[in-house]
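Bear in mind these aren't lab numbers, they're just calculated from the coordinates by the rules spelled out. If you're wondering where the values come from, they're calculated on a predicted model, not measured in any experiment. Cβ atoms are built from the backbone, for glycine too; each structure is taken alone.
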Structure P
Amino acid sequence: MKHDVLIIGGSGFVGKTIAQQLQQKGYSVLIPSRRYSAIRDLRLLPSVTLVETDVNHREAIHDLLAELKPTATVINLVGILHDRTGHPYGPGFKKAHVDLPEMLMQEMKVFGLKRYLHMSALGAHSQGPSMYQRSKGDGERCVEQSGLDWTIFRPSVIFGEQDQFINTFVGLAKLFPVIPLANTQALFQPVSVNDVAKAFVMALEDQRTIHGIYDLVGPEVFSMEDLVRFAIRKAGKKNPVISLPNWVGYLQAIAFEFGPGPTLMSRDNIASMSVPNVLALGSRDSLSEDFGIAKQHLESLIA
């Protein structure tokens with residue numbers, strides 16, 4: 001059976017939400033992952049086909065695209081948050097945010113496929129202060145120059161029951177009696193994973209979104225401290241938050257980068273936070289104005 005949609009990076013919570021919404025609309029969806037265990041919870045969706053493969057290899061991409069209908073849509077959600085230092089960014093960022101979409105779009109042309117939906121990030125810019133933002137900006141430039149029928153989405157921090165942002169602080173609140181926090185005034189405009197998924201699905205069906213770039217933000221702006229206090233409340237705790245100087249946060253980031261265990265915060269993350277991750281003054285609120293979506297509030301994670 002040929003498929004209507006291919007989701008690259010579909011093993012994450014955003015991809016799974018998009019897959020569920022596409023399933024409800026009757027689309028047949030193909031989702032690859034390096035580890036089948038990362039996507040096996042989707043096996044109950046009858047119109048979703050799961051494939052264990054590594055999309056960083058051109059042969060794997062070629063084989064996946066061969067399973068699509070001529071009118072199919074390719075969705076690329078791949079993104080990483082941490083990498084080693086490099087200029088203008090590290091090799092991991094280059095591979096995930098620039099090389100992969102470029103290879104994917106080249107192979108799409110081999111099959112005559114045209115429709116491509118791309119996940120970027122709010123603040124993406126080739127001259128941005130962080131490696132993450134610069135690599136995402138260069139990825140956008142590849143998409144714009146591709147000649148395909150592309151649409152680019154640039155969300156702020158995405159929240160949901162399975163997110164790795166709010167839930168990281170929920171976990172910390174359950175482990176530690178006090179939460180030390182630097183960069184407390186960094187600003188975010190968190191957007192619901194459900195609303196982001198709706199925008200992707202609506203764009204897939206709406207030719208007017210071709211060659212559109214859409215900033216996706218939630219209804220409220222929060223500081224980092226606001227978000228951590230929300231996470232503490234979600235954890236059912238009352239941990240005090242101790243504000244630290246930003247230079248201490250920088251030292252913490254170095255310790256996270258080079259210490260054992262997962263990287264909770266990196267120096268590059270801190271560089272990203274030097275720019276407010278909110279809708280720019282005068283910019284169009286795409287979820288409301290272009291897609292007519294009544295935006296979900298962060299509080300819905302508790303309510």
Structure Q
Amino acid sequence: MHASRLPLLTLGLAALAGTAQAYDQPSVNLGSTSFYDGAPLPGGPGNYLVEYLIYGKASRFNDEHGDKLPLPKQEIETFAPVTQYIHLGQPMASGWMPGFTVIVPWLAHAEVDDGLDNAVLSSREGVGDIVLGAFLQSSLTTRADGSPLLAQRIEAEVILPTGAYDRDKSVNPGGNFWSFNPYYAATYWFTPRWSVSGRFWYLWNAKNRDPSTAFGDVSSTQAGQALHANFATQYALDDKLSVGLAGYWLKQISDTEVDGRDVSGRREQVWAIGPGLTYSFSKENILTANSYFEQGAENRTEGNKFVLSFVHKLF
């Protein structure tokens with residue numbers, strides 16, 4: 001079911017052991033959407049409100065080799081409510097439905113502990129970066145017997161640097177740069193009850209003209225390009241309840257630039273998997289819950305995440 005990018009925070013680490021460390025990528029949708037991700041909203045064309053509650057806790061800050069940074073404590077806990085508005089238009093002659101979306105995140109709680117009275121890590125809370133998206137959603141194609149077969153969607157998203165940002169803070173609701181994050185999503189049914197879903201993004205980031213003090217005396221930074229994806233397999237126990245496994249993956253594919261020069265050893269990656277379920281009270285009201293356990297993080301935090309979302313058709 002359609003929902004879009006969910007930014008939570010950006011993270012930079014201050015100078016540590018004589019080396020400037022920072023995590024460069026903006027927060028993107030890693031596991032915030034999962035089951036039936038390529039399918040059209042079951043309530044049909046109209047206007048929808050989606051509310052997400054995203055809780056994350058990590059106890060590892062990893063370097064480029066996946067090893068923990070040398071801090072006495074490495075803990076970060078966040079809670080982010082995110083509100084999304086979706087307009088799904090009427091089908092065109094081709095059967096595809098146009099639409100647009102607006103996302104407003106809020107980092108309501110961000111607490112870090114470095115074991116050094118937060119001399120290295122610090123955080124702030126507030127409204128995050130607004131996301132605007134325009135998409136085309138296919139109708140659900142079916143087999144000869146009428147059972148579902150395939151649904152697809154393409155979307156172009158722009159992340160605007162509207163969120164709260166303080167270059168002296170390690171954790172910020174906003175990234176202070178805009179990004180382009182288009183994706184392709186699809187759900188394919190092997191049987192009427194068993195299906196798989198995936199959403200696949202390309203991420204390009206603009207320059208940050210007021211970069212984190214973790215970089216030292218520089219005038220600009222630009223996070224490298226990245227690929228990321230959400231994936232899920234779901235099984236419908238009945239017309240209302242589906243259960244399954246979901247996961248996500250991110251890999252930075254080009255170096256971060258500092259003052260226009262490539263800096264090696266900063267590429268980020270992570271993957272996660274975990275159980276989840278989705279329950280349809282009706283076609284207009286749907287609840288989804290996912291838990292994720294991260295693995296293989298490099299130049300990123302590594303921990304666990306819980307996502308609860310509720311879709312409601314307004315009219």
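Observations on the structure shown:
- Comparing distance in nm of label points 7 Å out along Cα→Cβ at positions 65 and 265 across structures P, Q, the highest value is found for P.
- Comparison of P, Q - label where relative contact order in percent (Cα under 8 Å, 6 or more apart) is highest: Q
- Which entry (P, Q) yields the derived value 32, 21, 19 for semi-axes √(5λ) of the Cα gyration tensor in Å: P
- When mean count of other Cβ atoms within 10 Å over residues 41-48 is computed for each of P, Q, the largest belongs to: Q
- When FRET efficiency 1/(1 + (r/R0)^6) of positions 153 and 217 (r between Cβ atoms, R0 = 35 Å, to 0.05) is calculated for each of P, Q, the greatest value falls to P.
- Among candidates P, Q, the computation of FRET efficiency 1/(1 + (r/R0)^6) of positions 97 and 233 (r between Cβ atoms, R0 = 41 Å, to 0.05) that gave 0.75 used structure P.
- Of the structures P, Q, the one that -10000 was derived from, the read-out being helix-only ellipticity at 222 nm (-39500 (n - 2.57) for each DSSP H run of 4 or more, over all residues; to 500): P
- Label whose coordinates, when FRET efficiency 1/(1 + (r/R0)^6) of positions 73 and 273 (r between Cβ atoms, R0 = 35 Å, to 0.05) is calculated, return 0.60 (choices P, Q): P
- Read-out mean count of other Cβ atoms within 10 Å over residues 137-144, computed value 14.6, structure in P, Q: Q
- Computed 2.9 for distance in nm of label points 7 Å out along Cα→Cβ at positions 193 and 225 - originating structure among P, Q: P
- Given 1.2 for distance in nm of label points 7 Å out along Cα→Cβ at positions 25 and 105, calculated: source structure among P, Q: Q
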